[in-house]
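What follows is calculated from the coordinates using simple rules that are stated; it is not laboratory data. Computed from a predicted model, the values in this text were never measured in an experiment. Cβ atoms are built from the backbone, for glycine too; each structure is taken alone.
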Structure P
Amino acid sequence: MSIGFALGVALCTGVLAQESEPIDEVPTTDERGDIPDTMTAEGARLAIGRAVKFLEDYQNEDGSWASPVIEIGLEEGFSVETFYAWQLAAQGLGIQALLVVGETPTSRIALDKAVDWFLDTRLPKRGEGWDVDYVWTMLCDLVALVDLKTDARFQEPPMQARIIKRGKEYIDLLERNQAFHGGWAYYDNPPFTRRPKWGTSFCTGLVLPAYKKAIEMGWSADPDGIRAYDRALVYVQRCALPNSAYQYSLSEIPRIAGESISNVKGSLGRIQVCNWARRLCGDERITDEVLRAGVDSFFREHKFLDAAFMRPIPHEAYYANAAYFYHFGHYYAAKAIELLPEFEREAYHAKLRPHLVKTQRKDGSLTDFLGSGYLRVASTAYTVMALQSGL
């Protein structure tokens, strides 16, 4: 099955055309219209408004989003527990999105309900011997908890106590699931062990800055916590390749020739998050020049992300690109752009916005891979945060 990759948009006076509304389903390639080269901040604000409205409307009565059960047959084979883990990971992303947007009475209600459920619901568990997808929950939700800890709206002592308690619980899970080489990932290889043995560059990179802050706040009870952080940073550094790409996972002899995933064209969704993480963690080798080169390659080779968008089989596209890197990659491209000199940022954000808004549906949601509820929440949250970064 192949689903086309873009929602056609038209521009009028430099922003998203009022007469060209998003539609319910992403059209096929033949049906899409022309995609503008750039989009103004006003176009981003309109898209953010629709996305936030979706998050408000889609929220369950108890404050959660999505569901803890399988929704699509293509996801058969995963542990029952994994669907809860994915729901909880998406919850953390939804909270992050509502934290960064301009507050309205309805968004504040949604945020408060989301946070209450997030802090009270049970922790995730490992699914199967090979299926450790609950690592996604640790990664995404630790970032959300660090953001909550410092947000001015959640400074009351009882709320702070709840945030700190849950943060320490996730730090404990994270440190007990770090692979021996320093990385984190979502599967394990036989023989299955309590501490997984696999890591990926992008999983490890996305949590590094938050993990560093959590250790500084005293959330780690492990006296080896700072060494665990150091191992994680070194793991991401070791995944870097001379061609400016990052390996998917660390290999002693990486293959970069031909249509390899370790080619820059196959690394577009990893380069940004890894460069961003290393820069924030004080790696002086990630200069403005390195950041800029990574962002430039993102736009230069963007067609490979477009080709992978909504393909239902992971890594089936050229250079082993997978659909679910689309919104993830754009979010971290936006974060990398924000680390460049201020005078450079708007030109890059203007190029980034159309690639996000073209995938938005009529109800305000987005998804880049299948259509499960947790994926709609995650993609919508990544898009809100990416667009907000440029405002």
Structure Q
Amino acid sequence: METRKPAPLKALTGLRCFAAINIVFFHFSNPQWFGFLAPVVNDGFVSVSYFILLSGFVLAYNYADRARNGELDRKRFWEARFTRIYPIYLLSLLMSVGQLKLEYHSHTHDMFWTGLVLTPLLLQGFIPAVATFMNTPAWTMSAEAFYYAIFPWLAKWKRPERMTPQLAKMAGVWVLGMVPGALYMAFNPDGIAHPDRYSYGKWLWALKYTPYAHIFSFVFGVMLASLDQMIERKSHLRLWLGLIGFAGAYSILSLGPRVPYAIIHDGLLMPLFGCIILGLAGENPLAHALGARPLVFVGEASYCLYLLHFNLWQLLHESHVLDAMGLSRFDPWLSYILLIAFAVFALHFIEKPAQRKLRQWMGAVSVIRGQ
């Protein structure tokens, strides 16, 4: 008998709205503008870690049972993932053509051509020197493509029967996720006294951008989906987990530079992100608030916003179009609104139509065997 597809988790989509906007603020704002939320904006890179963990959770939530039952067609799954991410990814590269001159002068001849070849193939993240080639946020798609490739095997892991052993395994993955950052701190291979978001070093970039450094977050998310199945949707525990997750994450971010950058960049917040996801995957006031229709509407476009915002911001300001229209006095808030509006437009008029056409052409209408 075919496994039924789980119900959508609207609150998690709503939170994607805030996470994507936070990344925009991280790249293009002064964190001090945001008062008590300044620590969250200043460490906006943790939103990327959250997205990676959430990706593993959502894929497992939707497909793990089907994979265990032998219903998941790997080829169709990969095709479906390709049609999901590549149309907007390609649009982001087309918007980045104007950056090629800058990239040429910023890299050696060999590295320029390496970036030019690997970036369209979603492989740039494996070479830290060109991980941000053409579009700074696009390195994550290189990581996600790698995780999609291995997901069908991860999803086949035996469903745990008891919570305690599963928690122990997840704790082990959490510890492993902090090992790369701990090793960086212990050996300090770049010789940077106090690395932060502005620091540059060959090994620091490897820690920040390569798929290997973030794989534990994805695996943690996959395992979290099994834990999610053990907790009733209406359980009061979910509300408390969500509140503890948000409060704990905010408390750690508020510590600022007292928390080593190499540790917080990915691994440290995994359990708290897990608590947030479990909380929002339930039926409680917190999930209801973040599942509000406006938040879900923008949250559905979070991928477009994340991938397009960096170069669209550059185009807006390098063209001086706002100056020419006499609207620069409303910046940067007007630019933020325009970025969100374009992301919503891209979702409905570029991503979804292109996805439908590609899936029809590739025959990837369903990832279930025999359909």
Using the calculated result 31 for relative contact order in percent (Cα under 8 Å, 6 or more apart), pick out the matching structure from P, Q. Q
One of P, Q was used to compute FRET efficiency 1/(1 + (r/R0)^6) of positions 132 and 300 (r between Cβ atoms, R0 = 25 Å, to 0.05), and the result was 0.10. Which label is that? P
The value 59, 52, 42 for Cα extents along the principal axes in Å, derived from one of P, Q, belongs to structure Q
From the coordinates of one of P, Q, helix-only ellipticity at 222 nm (-39500 (n - 2.57) for each DSSP H run of 4 or more, over all residues; to 500) came out at -21000; that one is structure Q
Quick one: distance in nm of label points 7 Å out along Cα→Cβ at positions 236 and 268 came out at 3.3 when computed from one of P, Q, so which one is it? Q
